[in-house]
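Please find the structures below.
Each reported figure results from applying straightforward, stated rules to the coordinates on display, with no laboratory input. Predicted, not measured: the structure shown is a model, and the values here were computed from it. Cβ atoms are built from the backbone, for glycine too; each structure is taken alone.
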Structure I
Amino acid sequence: MTAAVRRVDPTDLADLLPSWVISLKADRKSAQTVKTYVAGVTRFLGWCAEHDTVPALDRATVSAFIADLLDEGAEATTARIRMTALKAFSRWLAAEGELPVDELVTAKGPRLDIKVVTPFTADQLHALIAACRGTELRDRRDEAIIRVMSETGARAGEVVAMARTDLDLTAGTVTIQRGKGGKGRTVPIGPQTARAIDRYLRLRRAHRLADTPALWLGGGGQSFTYPGLYGALRARAEAAGVDGFHPHRLRHTAASRWLTAGGSEGGAMAVFGWKRREMLDRYVQATAAERAAAEARGLNLGDL
């Protein structure tokens, strides 16, 4: 008879770490390997707590964690080590019957030579927004989220954590309370984004959780988490025919649009929550040549 497999509650992952360490030592893993593995999982659990995200070992949640590591300036090798630790932990949980399946078995860490992320074009953004046409709560929610992320560059975790009290639609601002490093920031939004949020809020009043603080709510009377955001926007991208979608590309897109429109680099760092200039450089590599060409045409140096 096959033994029953218990589905571990994600909140129990921290409690299982000591058992995993015992197993790693029994497998004669080096002390450094054990230390590195535990550090990787602990960092993941801390990130989940910081972003009010259920610490599930699924590809969507782990991908968001890795993307945030890179966004903070971590080297690709560091991110890959973290991924290796999470994959090893997930594999052990599945082998021990704590998880029914290892969802990270085919997950890959970041390339060591970090590729440039191409921002969405204006046509792709229009298609994403058009794919949200409809009168249901989720339609207006998804359009508002896409507009917020593509305009402000807010991280997916920051968007999910937004509360109703973080909005000032009259002033045209959104406050991100839980930015990186525990520092918040207030970012501006334009009239179209404010209108999209307002249209969502009017439908939100009929939701079962309308009186709760969270800004974004799920369908069927449910709350809204990172996996929900990831799945909802990915479905919109498929409907719009936009390939290679990931929520983090909206952040790259916002940075590119800011600079292409003539926004200052210092302003971009403040709005997008960057502390180091290297992060700005990483985000704008894809459009650097295009922006340089546009600048050259404006200078008109050939007019002799």
Structure II
Amino acid sequence: MKYNLIIGGVHKSGTTSLFKYLMDHPKICGSKKKEIHHFTPLRYGLEINSIKNYNSYFTHCDLNVKYLLEASPSYLYGTDKIASRMRSDLDKPKLIFILRNPTSRFISYYKHCEGKFLIPKNTTFSEFFDRNRHNLKQKDSDDPFYRGLREGVYIDFLPYWINEFRNDVSIVFLDDLISNPKHVLKSLTEWLNIDTGYYDDYIFEVENRTVRRRFRYLTFIARYFNRKFEHYLRSNKSFKKKLKKIFFLLNSDPELPLDESTIKEVNEFYKQKNSALIMFLEKNGYNNLPTWLKN
């Protein structure tokens, strides 16, 4: 029997790399498109497609695989709206959430949005922070000027999933995925009760680095091409690597400078939220916490 395995968050925290590492395991099959976002509309009170549509992303999977994997980082923020539908539509799904220092995540998300023209080009880091802070109390919306800051307040979302799903949730820290990916993947495969030895000689390469783009239309064309042929590109790694190298040579731009005083403000914003997160995680048996959750 096949089970659903879902990387449900968070944005700009290594979800693409982890998706790639896991889908390479012979007992795990990755969806044709990494971010299906099948359940994401529920976060905003909208209806979703049929479960038949969801299953269509896995029609290529071999009969011998145990898990069907997807990674849609918005799921974390839907809490009960998404979880209740997951439970009714899927058979005991297992969920992975990757946490990153929220200040670093906010900076990366800003670079991602500004570099890919998701916000006006040359929006400064300070402007991005100020607009996010101003919009904190607005209704949940798919807007970078709301999501950037709000989505780093993990304590407002994570407890729901851990309390409701218990042993079917695993928390990963990006710090560990970077410093010791083999240990992380062996721990996850042990949790999934599949062969841990697969990663003994595995080569871990970082996926989806944030790079500032120079040309708007070339960026849009590349994004469309990647979405359209994602499954093919993932199956032809050397060809994809060559395309990425050419694209970055043609379409990279120097990053905008970051205001140190604004970084301090972001740190201060998350300080109290992180303290509450520490207490919750330790209470639930997560004791080996990264540096940013010890200060």
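Mean count of other Cβ atoms within 10 Å over residues 95-102 computed as 15.1: which structure among I, II? Of the structures listed, the value fits I.
Out of I, II, choose the structure whose coordinates give helix-only ellipticity at 222 nm (-39500 (n - 2.57) for each DSSP H run of 4 or more, over all residues; to 500) equal to -17500 when calculated.
I
From I, II, which structure was relative contact order in percent (Cα under 8 Å, 6 or more apart) = 19 calculated on? Attributed to the structure labelled I. Comparing Rg/Rh (Cα atoms, Kirkwood Rh) across I, II, which is largest? The maximum falls on structure I.
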